[in-house]
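Novice: These are the structures, in structure tokens.
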Structure I
Amino acid sequence: MNVLGIPSVELVLSQSPLRPLLAELPREVVVDCVRECVAAVRAERQQAAVEGPTTDETAAQVAEMVAARLGPRPARSLRRVVNATGVIIHTNLGRSPIAPAAIQAMAEVAGAYCNLEVDLATGGRSHRDTHVAELLVRLTGAEAATVVNNNAAAMVLALTALVAGQRVLCSRGELVEIGGSFRLPEIIACSGAQMVEVGTTNRTRLADYEAALRQGAAAILKIHPSNFRIIGFACDVAVKPLAELARRTGALLLFDTGSGLLLPGREAVFAQEPVVRQAVADGADLVTFSTDKLLGGPQGGAIVGRSALVQRINRHPLKRALRVCKVTLAGLEATLRAHLRAGAPDTATMHLIRRPVEDVEEDALALAEAIRRVAPRWTATPEVDESSIGGGSLPGETVPTVVVWLEAAGHPAGALDAAFRAHEPPIFGRFRRSRFGLDVRTLLPDDARDILACVQALATGRPASHRANAP
């Protein structure tokens, strides 16, 4: 007698709720889910040590469980969201938005064949890096350049190809932890290099490097601590004196600038950020940086510097494992070309950072008025605030913004936060001190329409079937 009432897989599959799923999904997928749910029910009833419902009743329950797991869900897991958080380069929301020209270039090569590794003049094979290497050289003043799939990979590859098994000096004040709990010493260890700490957390002098170099070292690794800042009794060593010391002692100077500011920014917010071109001019042998932060392109890690070193990196087997695809190269090429044009780079990230606060305020007032129009019982209050750069870039630096704070009867701030995220597309706002608001600086074109559709749906209690009129 089946006292637990556990049904067979076939009995569950015969239940009516699963017929649509069996018609839409591979049978193997549905069967696997049925087995998982049956096992879960069996374990629960064995632990309870009580007699369960009948087998037929349990089969119906399991079928409902399977239907809930495999039933209707968003068409894609990875999809567009509205960023109203005020964090411009939001790592969890995909970092920098890519400019339209780069998106178009990526779409063109994604849906067709392309000259990824072929020389159009000769018909012979070429190297995929050629599509971006010359542009990186022009923008940074380096002798050569290459690119891999992210900046951490760029560092690991450079260390592995050039100094594996040898001593590498690094200031204690630069031993950072990046997102996902990955720590610099662990990343260096992956390369096979032997990290030697110099100086202290808050103060590292040139003499600290000189003393360590007397014990022998193949390289000095300088890391820009782009996600924190030490303020007060602190000092470090600039690139130029480090480069001179490295040359005198036969060591290499590798500099991870992090955020990828190619050229000096005129705004005060960029004052403390290392400029890639200046680092090359000051004598760094290699400079690495992200391509999806201040640069505003797709994810990647660029390596620029001395030609002989870049050639060694390109010949290393690890380079093949870390290379980027045609879609990334197309987007990066278009982004780099935007930086080559005179004036401010035409990228979404730089536009969001440099946008005059007067324009932000004008849009905030219009958004607040439109919200009150579609939801007369709501309160929408614009207030001056600060947006952060985010993405491990420009720590401590902010730009002025305006936040539209929302209040709605029957919708506490936490409930508003959850409801906006449950909308399609999901909307991420600010949730601070039991208040929910929308930071207007990080809104992209058309985002206001989605916000108004969400507000209208919540205010009327009906699902949003179309977008409300934008301000």
Structure II
Amino acid sequence: NPANGSSTRVRNLRLTRYDATVYLSAPDFPRGRYEIEVTRGAGFKRSEYNPITYAYQGEAGNGVYDLFKYAISGTVPVAPHGLNGMSDRVMLMRSVSVWNEKPIPSGSELAILAVRARNRQLGQLSVVAGGYVRDWDGGAWGPYTITSNPAPHLRDIYVGSLNAAAVPVAVIDNGMMVGFRQHCIDHGYAVNALIEGRSMIEAARVVAACGYGQPYASEVWGVIWDRDRSEEAPIQIFTPRNTANFSWEKASPPLPDGFLVTYADRTLGYEDRQITVLRDGVTVASRLLEQVTYDGIDTEAAARKRALFDLRQLEQRAVYYKFDAPAESIVCRRGSLIGMQHHSFDVATAAGRVVAVDGLMLHLDNVVPGGTGRSIAIRQGGIAFAGLVDGPDSDTVTLTHAIPAGPGALWSAGPGDAGVKRMIVFAVEPHADLTATLTCLDEAPGLWA
């Protein structure tokens, strides 16, 4: 800089003994594409360079040389010093370019990644990307955005353009999808998966499973998800009065000591990683381990949490209950919470219909076993529970507080929660006469302990 010998006017450049780094940052460089040219300089003697004035005097004080050009010796252009014994080869060590531009060309539905390299061999190329999906904005599934919430991706699998036989939007149960989305937000569930070569329903299972859910494809399309339902009331109760052919079966295979879990670890560049997760109460793993793979999960914490949940299911949901029910079962879907009362659960139970109501006193068509700590569940529009005043065996009982009840209402009474066992509907098999066969599993609140 002729005006200031102590300034070079060099900006956005970092020079070290071995490399040079160019920073094309705002506001000096507006957003755009730039080409950087690297020109070889000349060798020089350190003793002839003044770092204070940034001046290089050259041999015998023969003028100030430009390190990036040459000097004239007589009529011959020469470098200030020869390059014998010097290494001045320029090597591109790395290039990082970040810019904000849509990767989807106009009129296309695919993102394109183009790489050009001259006289170089490209190694492994990795990309961190997110799919554009419509997310819920509080009133509708709004404009496209990037999110790891499983719900918008599941909906996009159903109705999006990648589904050759897309599900009509009118068939999607919006309440299910919005509820599942909020459930994933509340618990921090996320999906991060590269899915290829799979069917639509297989992809839907991967995405839903990341939120502890399963696709629901029936008269409507949506999702059901497992969760702690301790504060929820059953949508229906079933007793010997409105069921038939009740049975249950339990398999008792040897339980594994744990799982050998494989998942794509985010911290390892999404390379597969294996960890061992032991069952509750097991401190040392034996040879009895089972191999599982979790797609869409990319952190160790999430993989351990899911594996522990599945191990607990082997213990707490090992019984399948099956029974036939009349048209009252129509309110039940796969995943619904119901209550089931049967003498095989507790002999001190009873069920029937309400004959008459006199304030807090109920006249029933069946005798309720006497005792303490009893309660009653009544289905009158919804399901309501109330305690029973201690007393002997009787077909007349007194409530501890008022709940909706009327003549003809179905009731179940017994110890605890009215002798009702809380279950999750696993499958519904409808029949032509408006009856259905329901298969259920235990609610198992201990899964969330």
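Novice: From which structure (I, II) was mean count of other Cβ atoms within 10 Å over residues 115-122 calculated, if the value obtained is 11.4?
Specialist: Structure I accounts for this read-out.
Novice: Where does the value 8.1 come from, among I, II, when distance in nm of label points 7 Å out along Cα→Cβ at positions 27 and 435 is the thing being computed?
Specialist: Source structure for this number: II.
Novice: To test your reading of the models, identify which of I, II gives 0.60 for FRET efficiency 1/(1 + (r/R0)^6) of positions 251 and 395 (r between Cβ atoms, R0 = 30 Å, to 0.05) when calculated.
Specialist: Only structure I yields this read-out.
Novice: State the single structure among I, II that was used to calculate helix-only ellipticity at 222 nm (-39500 (n - 2.57) for each DSSP H run of 4 or more, over all residues; to 500), giving -12500.
Specialist: I
Novice: Computing relative contact order in percent (Cα under 8 Å, 6 or more apart) gives 18 for which of I, II?
Specialist: The structure behind it is I.
Novice: Quick check: 30.6 is what I get for mean projected area of the Cα convex hull in nm², calculated from one of I, II. Which structure matches?
Specialist: Structure of origin is I.
Novice: Work out which structure the value 19.1 belongs to, where mean count of other Cβ atoms within 10 Å over residues 211-218 was derived from one of I, II.
Specialist: II
Bear in mind these aren't lab numbers, they're just calculated from the coordinates by the rules spelled out. Note that the structure is predicted; figures quoted are calculated from it, not measured. Cβ atoms are built from the backbone, for glycine too; each structure is taken alone.
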